[in-house]
Structure P
Amino acid sequence: MKLYTRTQFGNPILRKPARILSEKEILSTNIRAFIKYMTYTLEKRKYGIGLAAPQVGEGIALIIIGLKPTPTRPNIEKLSMIVINPKITKLYGKPTGMWEACISGSELYGKAVRYPKVRLSWLDNKAQKHEKDFEGLVAQVIQHEVDHLNGILFVDRVKDTKTYVTFSEYKKLRKAEIKKLKT
């Protein structure tokens with residue numbers, strides 16, 4: 001099984017809009033293999049909860065989402081999605097700062113401004129069209145990954161630069177937030 005290497009901040013592919021895939025491409029052996037390897041990479045490298053094709057060096061409009069509970073997010077539901085040619089068609093609620101990081105940005109965390117709920121239109125790996133509303137963490141991940149396909153990085157969405165922290169400090173902050181919620 002092939003493991004991809006992450007593309008890091010500074011690589012020009014992360015600032016270029018991704019190319020939309022045709023139905024023929026989506027159904028091709030090459031894209032099917034790419035999806036398989038991207039999914040495997042996300043799981044095995046523990047790169048996070050979402051991975052956009054530009055983050056592994058491919059400028060195509062394809063995202064893999066793999067949510068699962070972690071020590072910093074113990075209450076999230078498991079979710080696996082293959083998202084091709086996504087479009088956020090509606091944004092709901094008041095945008096707010098949410099903790100975020102990026103596998104392309106090393107150990108940097110910050111509060112990116114995101115909407116609490118979105119409507120997403122996309123194709124799956126069989127080129128079937130879907131449209132659905134997502135909220136909470138899933139909505140945040142969708143916004144983050146769709147931004148990657150548009151050449152936008154999470155640091156572009158951070159309005160208060162004083163929220164930047166390293167991973168070790170983020171873990172301390174999340175642990176305190178979780179403890180506070182339990183009391």
Structure Q
Amino acid sequence: MNKRATAIAAAALMLSSAAFAQGYAGAAGGAAKLDFDCSGTTTCDTTSAGWKLFGGYKFSPNWGVEVNYLDFGKATATLDTGTGILSGDVKGTALGAGVAFFAPFAPQWYGVARLGVASTKAKITGSFGGFSGSDSETSTNAYYGLGLGYAMSKNLSIEGAIDFSRFKYAGESVDARLASIGLSFSF
């Protein structure tokens with residue numbers, strides 16, 4: 001292929017990518033779970049409500065980059081020590097950036113897979129005998145997710161998704177997940 005044909009092909013590719021460029025943003029809420037070991041506790045609940053915000057930029061019909069904030073809810077537990085009740089909770093949040101792969105498989109239906117890195121924060125709060133305290137630890141972990149979307153219009157979609165990450169505190173790791181449903185707006 002000569003230089004002129006190569007230059008024309010490269011320009012056409014750049015123009016088609018620029019012509020497709022599309023931003024998007026969304027919000028979702030649902031059920032969250034932090035996988036703590038509850039053995040030895042009096043009561044323990046590792047499920048709660050969670051939510052996420054996300055925004056991105058599709059540079060092709062299938063690929064995009066995005067940022068997100070995920071609230072993985074909290075887990076609560078109590079322990080009867082014999083001299084009183086020790087209660088505590090752990091809350092997990094994540095701020096991440098990564099890539100998203102969109103795969104349309106029917107006229108209005110698509111799948112999405114997400115993969116990235118997140119700054120995750122585990123915040124521990126406890127109380128015993130009128131005293132309370134809290135501590136937190138931030139670590140860097142991978143996040144990933146899968147979703148199924150339905151385009152209700154050119155710019156508005158409803159999407160169900162499940163997202164995963166991990167939190168660390170005092171050398172221990174806890175897996176987290178968020179199953180959500182929400183809306184995504186393209187602009």
To which of P, Q does the computed value -0.56, -0.88 (log10 I(q)/I(0) by the Debye sum over Cα atoms at q = 0.12, 0.15 Å⁻¹) belong?
P
Quick check for you: by distance in nm of label points 7 Å out along Cα→Cβ at positions 120 and 152, which of P, Q is greatest?
Q
Among P, Q, considering only distance in nm of label points 7 Å out along Cα→Cβ at positions 64 and 80, which has the greatest calculated value?
Q
When mean count of other Cβ atoms within 10 Å over residues 88-95 is calculated for each of the structures P, Q, which structure yields the highest value?
Q
To test your reading of the models, identify which of P, Q gives -3500 for helix-only ellipticity at 222 nm (-39500 (n - 2.57) for each DSSP H run of 4 or more, over all residues; to 500) when calculated.
Q
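No lab work stands behind these numbers, since they all come straight from the coordinates. All values reported here derive from a predicted model rather than from experimental measurement. Cβ atoms are built from the backbone, for glycine too; each structure is taken alone.
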